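Read-outs throughout are calculated quantities, based only on the coordinates presented, and are distinct from any laboratory measurement. What you see is a predicted model, and the numbers here were worked out from it, not measured in a lab. Cβ atoms are built from the backbone, for glycine too; each structure is taken alone.
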Structure 1
Amino acid sequence: MRVAVKTKGDCAEDVTIECGVVEWLIINKALRLLSADTNSHITDRLKAKIMCEAEPTFEEINEK
């Protein structure tokens, strides 16, 4: 897994995450659990729900 945090001064401006399939499945499951957790703050639950609804794009890898 690779995480790159782009900063401006001391503030994070952007984050890029590259991960494998298993790592993605774990992240996705954690987001789904957070979106349903009534002990979490409502804004955290709503953000997690929105993140879960993001549609992935698929790119075919051409083998040589």
Structure 2
Amino acid sequence: MKAICPNNENHKKFNTSAHVIQEWIVDEHGNFLKEIATTETTHYPSSDDIWYCIECGAEAKVSS
């Protein structure tokens, strides 16, 4: 997989999504109080996700 910024191929950092499992401290109603740790990644970034260039904000072109 490779992401390319359409505005500048020298831009090499991107923003995209990953899904993670976290352990939390919660109150008696289950409301979030504090994160203890991120324990697992369930979905790593893929070419199906939207990627944005950190430097200029353009939507990147991602190939598999």
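Taking distance in nm of label points 7 Å out along Cα→Cβ at positions 38 and 54 as the criterion, which structure among 1, 2 has the greatest value?
Answer by largest value of distance in nm of label points 7 Å out along Cα→Cβ at positions 38 and 54: 1.
From 1, 2, which structure was helix-only ellipticity at 222 nm (-39500 (n - 2.57) for each DSSP H run of 4 or more, over all residues; to 500) = 0 calculated on?
Traced to structure 2.
For which of the structures 1, 2 does the calculation of mean projected area of the Cα convex hull in nm² return 6.5?
Structure 1 accounts for this read-out.
Output the label of whichever structure in 1, 2 has the greatest value of relative contact order in percent (Cα under 8 Å, 6 or more apart).
Comparing 1, 2 by relative contact order in percent (Cα under 8 Å, 6 or more apart), the maximum is at 2.
Which of 1, 2 yields 0.45 for FRET efficiency 1/(1 + (r/R0)^6) of positions 30 and 46 (r between Cβ atoms, R0 = 30 Å, to 0.05), as computed?
Value 0.45 for FRET efficiency 1/(1 + (r/R0)^6) of positions 30 and 46 (r between Cβ atoms, R0 = 30 Å, to 0.05) corresponds to 2 out of 1, 2.
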